[in-house]
Structure P
Amino acid sequence: LLADQLEDVNSIVKILAENLGDAFNNTLILTLTEFGRTIKQNGGNGTEHGWGGAILMAGGLIKKSQAYTDWPGL
């Protein structure tokens, strides 16, 4: 499940933050994919290749509980 995977990511980032100390405040962790999918399902209950992707950012340079988005129509 995504929730379980995000808990793993959280644990990894927490360990990194503890080990970096104050340097974590100037850290940006960036995970992304250039492979996107359309929002609308096709006839086979799947989705087609799309133009969007996903980016997960973490680190001391990112404010807590903040989402950045620029996805017209979503």
Structure Q
Amino acid sequence: DFNACMDSDHDSWPICVGHFGIGNMNENGQGLLEFCTYHNLYVTNTFFANKPSHKASWRHPRSHHWHQLNLIIT
């Protein structure tokens, strides 16, 4: 469990991140992307265009912002 948050920064991480991530990058997200780059892995749920409610696994009760807590890496 990485507790990683990542955005859709495809320009910085073109190998492992698609154009459709949600959220903001944190330190654990940075570490996870370094790990994925080193091992030629992909965060596959960032490569598909879906509604935020279909990509995200949690919605904040007050702000109603969607958060992508589960990442699928292959």
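Throughout, read-outs are computed from the coordinates displayed, never taken from laboratory work. The structure displayed is predicted, hence computed values, not measured ones. Cβ atoms are built from the backbone, for glycine too; each structure is taken alone.
Taking distance in nm of label points 7 Å out along Cα→Cβ at positions 17 and 41 as the criterion, which structure among P, Q has the greatest value?
P
A value of -9000 for helix-only ellipticity at 222 nm (-39500 (n - 2.57) for each DSSP H run of 4 or more, over all residues; to 500), calculated from one of P, Q, originates in structure P.
Quick check on the output: 113 is volume of the Cα convex hull per residue in Å³, derived from one of P, Q. Which one produced it? Clearly, the read-out refers to P.
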